[in-house]
Structure I
C-alpha cells in the first residue's frame with residue numbers, strides 16, 4: 001500500500017487527497033480506476049445494443065455483461081504491460097472472462113477512441129451532474145444567504161484599490177452570486193452537449209457498414225442511448241470525437257474557477273490589517289506564522305487563488321488538444337489525461353471556499369469606520385450629478401476643483417460648495433432627499449439593497465429548479481428502458497429496409513429536452529401505477 005506522501009503532486013497529498021469528503025466523492029468519477037470502469041460501461045452498452053437487435057445469442061448475454069462489470073483497473077494495467085495498448089488490454093480482460101464464442105462480441109465494430117471518448121463524455125457529464133454542480137449550488141446558496149444577511153450593511157466601494165462610492169457588503173457578494181450562477185449555467189449547458197461516438201477507425205462507420213449498410217448512424221445512436229448520451233450534431237467524426245465539446249466544458253470549468261479566485265482575492269484583501277472588514281475564523285490550534293505568534297492569515301482564500309493560478313495556464317493545453325492530424329494522431333493522449341485534475345481542483349476549491357465563507361465574520365463596525373474615512377469626499381459624485389441635472393455645464397470641473405481644495409485644506413467639500421457663488425444657490429433649490437444625501441453621503445448607495453434582494457431571489461429559484469432537474473435526470477437514467485428507444489429501432493429498420501432518409505439526415509437530438517421528455521413519461525407512468533393501486537385498494541375495500 002503506497003503512502004500518499006510518496007506522491008509528487010500536491011493535489012494528491014495536500015489538497016483533495018487529504019480531504020476525505022472530497023476524495024471519496026470524486027474518486028468514483030475521475031480516478032483512473034473509475035475511467036476503466038467507465039470504459040467497461042461503454043463496452044457493456046455495446047453488448048446491450050447487440051442484444052436489442054438480436055445479434056447476440058441470449059445464452060451469452062449474462063456472461064458478457066457480468067464480465068464488463070467485473071473488470072478492474074489492476075488487471076487491465078497488468079495486461080497493458082504486454083499489449084502496450086490500454087483499450088486492447090481492457091478488451092482482452094473482458095474476453096478472458098467469457099466463453100470463446102461470446103468473446104467475439106467484445107469490442108465488435110469499435111475502435112479505441114469510440115470507447116475512451118464515450119467514456120470521457122459519460123464520466124465528465126456524470127461528475128458535473130452528481131458532484132460539481134451540487135457543490136457549486138450549495139456554495140451559491142451560502143453566498144446568497146450572506147448577501148441577504150448584509151444587504152443593508154454599509155461598505156465603501158473600491159476601484160483601483162481606492163475608496164470610490166458607498167455600496168453594501170451584501171451587494172458586493174450578490175455580484176458573485178450572479179456571476180457564479182452564470183458559470184453554473186454554462187457548465188450545465190456544456191455538459192449536456194458532450195457527445196459520444198461509435199464510428200470506427202476513421203469515423204466513417206466502415207466496420208459497422210459491413211453489417212448495416214444504411215443504418216450505421218442509428219446503431220451509434222442506439223448504443224449511446226443506453227448511456228444517456230447523444231452523438232455529435234452531424235453524426236460525423238474522425239477516429240476521435242469532435243474535440244470542441246470537451247474544450248467548451250473545460251473552458252466553463254476554467255471560467256468558473258476564475259470567479260472563485262476573484263471572490264477569494266476580494267475577501268483576502270478585506271482581511272488586510274488596515275481594512276479589517278472581515279475575519280476568517282480559525283480553531284484555537286491554528287498557527288499563522290512559525291515565528292509571529294499573533295498572526296492569523298486568510299489561508300483558505302489565499303490557497304484558492306493559488307490553486308487557480310496553478311491551473312489557469314492549462315487552458316492553453318486544452319485549446320491545443322483540439323488539433324489532431326488528419327483522422328487522428330496521439331499528441332493529445334498524454335496531455336488530455338491531466339484534464340480530470342482541473343475538475344478535481346475546481347470542486348476542491350468550491351468545497352473549501354464554501355467552508356471558509358460559511359465561517360466568515362463580518363466586521364460591520366470596521367466597515368462603517370472605513371466609509372466614514374471618505375465620507376466628506378464621496379459627496380463629489382452626487383453633487384456633480386445633481387448640478388449637471390440642473391443644467392450647470394461646468395459641474396464636473398467645478399466640483400473637481402473644490403474636491404481638491406477640500407482635500408488639501410482639510411475642509412468639508414459640501415461646506416465649500418455651499419460657500420461657492422455659482423454652486424451654493426443651486427444646492428438650495430435641490431429636493432430635500434437630494435440635500436439629505438449631500439449632507440450624509442453614506443446614504444448614497446443607489447439601488448444596492450434592491451439589486452441584492454432581486455439577484456438572490458432570481459438565482460435561488462434557478463438553484464431549486466436545477467437541483468430538481470439534476471436529481472430527476474439521475475433517476476430516469478438509472479435504468480435503461482428499452483421502450484424509450486423504440487423510435488430509434490424503427491428508424492434503423494426502415495433505413496436497412498431501403499427507406500430513403502430525409503435530406504440532411506442527422507439523428508442527434510437535444511439531450512436535455514429528450515431527458516425532460518423521459519422524466520415526464522416516468523412521472524405519468526408513476527401516476528398511472530398509483531391510480532391502478534388506488535383502484536385495487538378500492539375494489540378490495
Structure II
C-alpha cells in the first residue's frame with residue numbers, strides 16, 4: 001500500500017496527458033497540487049496576476065494546439081482568472097482552469113477567500129465541476145481535459161475543496177487511473193457530401209479558402225498546404241489558424257479578414273468560398289460575404305455550419321479528417337489568372353504604403369515601424385500582437401510564418417487588451433528555439449508590464465516592441481471620426497512613459513527610440529541581448545488605423 005496526497009493524484013493525470021507547465025499564483029488551497037507537479041517535472045510558472053496566468057494557458061494552447069493549464073487560489077485568485085477564461089470561451093481555446101476552494105466543513109461560514117465560484121464560471125465554460133470525492137480526482141481531471149479538447153475545443157474549470165487537496169492518506173491501490181481520457185479519433189463527414197464538395201471545387205474558376213481556429217486545433221496544416229498547392233487555390237488564414245499555411249507559400253495571400261482590402265476583394269470576386277473551421281465575427285462579419293456567394297463550409301460543429309451564412313454545402317467533421325477525405329478526389333488544377341489578379345492586388349497595396357514604410361518623420365509613422373519589424377521576421381519567428389490600432393497595423397502588415405506562430409488579440413471577438421506579454425511568455429516556453437517578438441501598444445503593455453519580472457525569474461527571453469503614441473489610440477481614432485464638433489477627448493491620453501526604464505529596473509535590456517533611422521539597430525540589439533528585452537518606440541498619435 002502506498003499513500004499519497006490529493007495533489008499527487010492530479011499531478012499524475014497531468015503527467016500522463018503531457019502537461020508541461022502550470023501558470024498561476026501560489027495559494028494554500030492549491031499548493032499540494034503545485035508541489036506534486038513540480039515533483040513530477042511539471043514546472044510551475046508563477047505570474048504577477050492570475051489573469052495573465054489564464055492568458056498564458058491560452059497562449060500555450062494557441063501555439064501548441066494542446067490544453068493549457070492555469071490555477072488560482074480560492075476567491076480573488078479565482079475571480080482574477082475570469083477574464084482569461086472568458087477569452088478562451090469566446091475564442092474556443094482549450095484551457096483547464098483550476099480554482100481553490102474552502103474546506104467543505106467551512107462552506108458558508110465566511111472562511112478566508114470562500115466564494116461561490118461554480119455558478120459564476122459555469123455559464124461560459126464547457127465543463128465545470130467540484131470534485132466530490134478525493135479518490136475520484138483522476139476521473140474528474142481526466143474528464144475535464146477530454147472535454148476541453150473534444151470536438152469544438154474550449155475552456156473547462158475544476159475546483160477541489162481544500163481537505164481533499166491536502167489529504168495525505170489516499171491509497172493508490174484504490175485509485176482508478178485510466179490508460180487515457182482523450183480519444184484520438186476524430187469525426188469524418190458524410191462520404192456522399194464529400195464527393196459533392198469535390199465536384200464543387202473542380203467546377204470553380206475563382207475559389208478561395210478561409211481557414212481559422214478549427215483548422216489549427218485539428219492539426220490540418222499539411223492537408224491545407226497540399227490542397228492549395230495541388231488545386232492552385234488562394235488561402236486566407238485567420239484567428240488561431242493564422243499561418244497554418246505560412247505566408248511564404250505563394251497561395252497564402254494575407255489575413256482572412258474583410259478589413260484587409262485584398263481579402264475583401266477576393267471574397268467579392270470569388271465563385272466559391274471554402275470556409276474551414278472558422279466563424280463570423282467583427283473581422284469577418286456576416287455582411288462581408290455577399291448572400292449570392294456559394295459557400296462550402298467545413299466545421300466539427302453541425303450547428304456552426306449554417307450559423308450567420310447561407311451555405312451551398314456543409315461538411316460536418318474534423319477539418320483534418322474531412323480534408324483527408326477530399327484530397328484523393330481532387331486532381332491537380334490551375335487558376336493562373338485568378339491567382340495572378342490577387343498577387344497583383346497585394347503588390348499594389350504594398351506600393352501604396354511604400355512611402356510611409358520609408359518615412360523619416362518624427363514622431364515615427366506606424367507603418368515605418370511595421371516595415372522595420374518585418375525585416376526581423378523569419379521562419380523561426382513567433383509574432384505576438386496586442387493592442388488596438390497597434391494590433392490592427394500588425395495584423396494587416398506582418399506575415400505569419402507557420403502554425404501557432406502568430407498569436408494575436410484578434411484571435412477572437414472578446415478583445416481583451418493585455419494578452420501580449422502572457423502569450424509571448426507561453427510561446428517562448430513552448431518553443432525555446434524560436435525568436436519571440438511582441439508588438440504591443442503602450443496602453444496594452446500596462447496590463448502585463450510586471451511580467452518582465454516573471455521573465456527574469458524563469459529566464460524567459462522575449463523581445464517587446466512598443467508602439468507608444470501615449471494614447472488609447474483606437475478609441476481616439478474612432479471617436480474623432482464621429483465627433484460633430486472640436487472638443488477635448490476624455491480620458492484618452494496617456495503619458496509619454498519611459499517603459500524602457502521600467503524593464504531596466506526589473507533587470508532586462510531596453511532602449512528608447514524617437515527617430516526612424518534608429519529603429520533597426522535598437523531591435524537588433526534587443527534581439528541579440530541575453531536578457532528579456534524591450535524597445536520603446538515613440539510614434540505619431542495623429543496617424544490612426546484607417547482601413
Structure III
C-alpha cells in the first residue's frame with residue numbers, strides 16, 4: 001500500500017534546494033589561540049627570508065572543527081554538512097551587533113526555500129528576528145503568496161509563548177493581520193508555516209523540542225511537506241522539482257551560435273515580433289519535456305495514488321456522500337479508475353447515509369456532474385473549490401492570483417475579459433465582455449480600432465466560465481458565441497507599442513475606449529480556450545440556414561435511430 005505521507009515528504013525532498021540560517025552564535029567549533037609569525041617584509045616567503053630582529057609573533061584566535069556543547073550556540077560545520085548530505089545548499093549568516101541584519105538578509109531570505117532564524121540575534125532581544133520574519137511574510141504577500149517555511153531555532157524556553165509573541169507582532173501589522181493562526185508552537189496559514197524548534201542543550205520547558213544540527217534538515221523537510229500535502233500539491237511540487245533538476249540542461253540547448261539562425265527567422269517573418277512567442281513556445285516545450293519524461297503525473301496522480309488518497313480520507317473519517325446519497329469507498333475506487341462508464345453502473349448502488357442495503361431512488365442519486373460534492377462537507381465548500389480549479393484551468397492570468405511584474409501591462413487581444421466601470425452613479429449592472437479580436441489584428445495598430453467583444457451574462461441559468469468580477473465576487477457566467485451578442489468597442493492604440501494597453505490605477509488595470517468609458521481587466525483566458533471560442537463564433541457565422549425535413553434534422557443530431565417506429 002502506498003504511504004501518502006512518505007510520498008509527500010519525498011516530493012518535498014526533491015523540491016527543496018536552498019536554506020539560509022541566520023544566527024549570531026553560529027560557529028565552526030570551539031576556539032583556540034595559535035601563535036603565528038608576522039614578517040617584517042610581508043611580501044616575502046617565510047622560507048626565503050632570514051630571521052630579522054623586526055619579526056614578531058601575534059596570537060590569533062581560530063575555530064576548531066569539532067562541536068562544543070554550549071547552549072544557544074549553533075555548529076555551522078555540522079549543520080552545513082547535514083544539509084549537503086540531503087542535496088541542499090545552506091547559506092549561513094552570523095550578524096554582528098549593530099549590523100543592518102534585516103536589510104542584509106532580505107534578498108536571500110526571499111529566495112531561499114527555507115529560512116532558519118535564531119530568536120535572540122542580539123543579547124536578550126528578539127526584535128531583529130521578528131523584523132526579519134515580518135519582512136519575509138510581507139514580501140511573500142506582495143508576490144501573491146508562495147510556499148513558505150520559517151523555523152525559529154532557539155535555546156530559549158517556551159516554544160508556544162514564542163509563537164504567541166511572534167503572532168502578536170504579525171497581527172499588529174495591518175497588511176498581515178489575520179493571515180496566520182497559532183497551533184501550539186506553530187503559526188500556520190494556507191501556504192505558510194512558522195515553527196519554533198529548540199537547539200541542543202536548550203533551557204528546560206514543558207514544550208521542549210530539541211532538534212540537533214544533524215537532524216534539523218530532516219525535520220525541516222518533514223515540516224515543509226505539510227505545506228504540500230495533497231495530490232495536486234505534491235504533483236506541482238514534483239513538477240517544479242523536475243524543472244529545477246533539468247534547468248541547466250535546457251540552458252545548454254541554446255548556445256550563442258543559434259542567435260544568427262533565430263535573427264534570420266525573425267527577419268523573414270511578416271511581423272518580426274511574432275518571433276518572441278515563438279521563442280517562448282520553444283522553451284516551454286523543453287520545460288514540459290522535463291516534467292513528462294520524469295513521469296511526474298503518473299507518480300503523483302496515478303490510479304494507485306488516487307486509491308491511497310481515497311483510503312486515507314476514509315480512514316480519517318470522511319464519508320463520500322451528498323445530501324441524500326452515499327457512495328462506498330470501493331465504488332469510489334472503481335469510478336476513479338473506470339470513469340464515466342463505471343459511474344453509470346455504480347450509481348445504482350448509491351444508498352441512504354449509513355445504510356448500504358437501502359438504495360436511494362434515481363432522483364436522489366448524485367449525478368456525475370455533481371460528484372465533487374461527495375469530497376466536501378457542504379455545498380459552499382464544494383462550489384468554492386470547484387470554482388477555484390475552474391479558474392486555474394481557464395485563465396492564463398488573473399489579477400490577485402498571478403504574480404505580475406511592476407512594469408507589465410495587459411494588452412487587449414483575443415481572450416481578454418473586461419468589466420465596465422460605472423462612473424455615472426447609476427445602479428445598472430456593468431457589462432462584462434470577452435475580446436475576440438484575433439491576435440494578429442490586435443498589434444501594429446496605427447489608428448483607432450474597433451474590437452469585437454462577446455457579451456458575458458451571469459443572470460441566466462447556464463454557465464460556461466467561472467470568473468471573479470471587479471468586486472472580487474466569483475461568478476458562474478455564460479459567454480455567448482452568437483454573432484447577435486457581439487458588441488463593437490473602439491480603442492486607440494498606444495503610440496509606441498501600437499497596441500491597446502491597460503493603465504494602472506489604484507492597483508487595478510484599466511482600459512479606456514475612445515468614448516471615455518473605462519474597462520477593468522479581469523484576466524486573460526488560456527490561448528487554446530480563447531481560440532476554441534473564437535472558432536465556435538466563426539462557425540456560427542458560417543452556418544448555412546436552410547429548410548430541412550425535421551425528421552432528417554433529428555436523425556442528423558443522433559436523436560432518431562434507424563428502423564424507427566411511431
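Assign the value 33, 17, 15, calculated as semi-axes √(5λ) of the Cα gyration tensor in Å, for residues 251-378 alone, to the correct structure from I, II, III. Source structure: II. With distance in nm of label points 7 Å out along Cα→Cβ at positions 179 and 243 computed over the structures I, II, III, the top value is the one for II, the highest of the group.
Which structure, out of I, II, III, was FRET efficiency 1/(1 + (r/R0)^6) of positions 267 and 323 (r between Cβ atoms, R0 = 35 Å, to 0.05) calculated from, if the result is 0.35?
Numbers: I: 0.35; II: 0.95; III: 0.05.
Source structure: I.
Laboratory data are not the source of any read-out in this text; all were calculated from the coordinates shown. Keep in mind the model is a prediction, meaning the values are calculated, not measured. Cβ atoms are built from the backbone, for glycine too; each structure is taken alone.
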